[in-house]
Structure I
Amino acid sequence: MGTFTAGGLREHCEDGRLVIDHEGKYQKFKTDIEQVTFSGSYAASHDQHVLVVTERAVFRLTPQGLMLTEIAPGMDLERDILGQMEFRPVIADDLRRMDSRIFQPDPMRMSM
């Protein structure tokens, strides 16, 4: 897990939602990179299940490319997700909001 942007990103949680106080100046979802440290095409060709989890979104690697599957409560899809990427991901037909309990200080009270 990591942050969606870098370089001065400031955010906080409020009422079960994520609030961006100051956006980072460096985008991490780039079209061109200098060094490959993870090969998505290799992972896909070997049927590996890959998730990319940030504070504001969850993506799944699919044969069609990176698919946005969840966004944090309080985030605007265009401004806070797509507007901070150099490429447009596949958007899941069943795009969901992350559980708001993640963004609250109280215990989640999960059981197995």
Structure II
Amino acid sequence: MPCWIFYFASLDSPWKLINSVHVLFAQKLWNKTFPKINCMITLRNNPIFALIKQHTYDWQSDIATCALQAVEAFFNQYKELDSPVERADYVKWTVPKVIKVVDACG
């Protein structure tokens, strides 16, 4: 699973799991890890990819939980950012507007 998570975390969008390209990568990992066990990983109705998806969902949930805790801890340090309005104003002030999106395709 560490190799899968490393791969998945490096994607432009580590939230879109259902993709045939991901199945091909999972198949490569299987073939390298278990060279003597023949198995065809498929996108649907496949127990191996189902486990990969579940571990990925767990990883995503852990990331989201940690992010939420970090944001809460940050805002809880400042009394002047106590209300939702004050926090929203702070975020508007600190987060720059997106002017250009660059992904792996350039």
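Since every read-out is calculated from the coordinates, none of them should be taken as a lab result. The structure displayed is predicted, hence computed values, not measured ones. Cβ atoms are built from the backbone, for glycine too; each structure is taken alone.
Below is a table of values for the structure above.
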{"read-out": "Identity of the structure behind 2.1 (criterion: distance in nm of label points 7 Å out along Cα→Cβ at positions 12 and 76, calculated), options I, II", "value": "I"}
{"read-out": "helix-only ellipticity at 222 nm (-39500 (n - 2.57) for each DSSP H run of 4 or more, over all residues; to 500) from the coordinates reads -19500; which among I, II", "value": "II"}
{"read-out": "Origin of the derived value 13, 42, 32, 12, 0 (P(r) over Cα pairs in 10 Å bins from 0, in percent; candidates I, II)", "value": "I"}
{"read-out": "Among I, II, which structure scores highest (criterion: FRET efficiency 1/(1 + (r/R0)^6) of positions 44 and 92 (r between Cβ atoms, R0 = 35 Å, to 0.05))", "value": "I"}
{"read-out": "Origin of the derived value 27 (relative contact order in percent (Cα under 8 Å, 6 or more apart); candidates I, II)", "value": "I"}
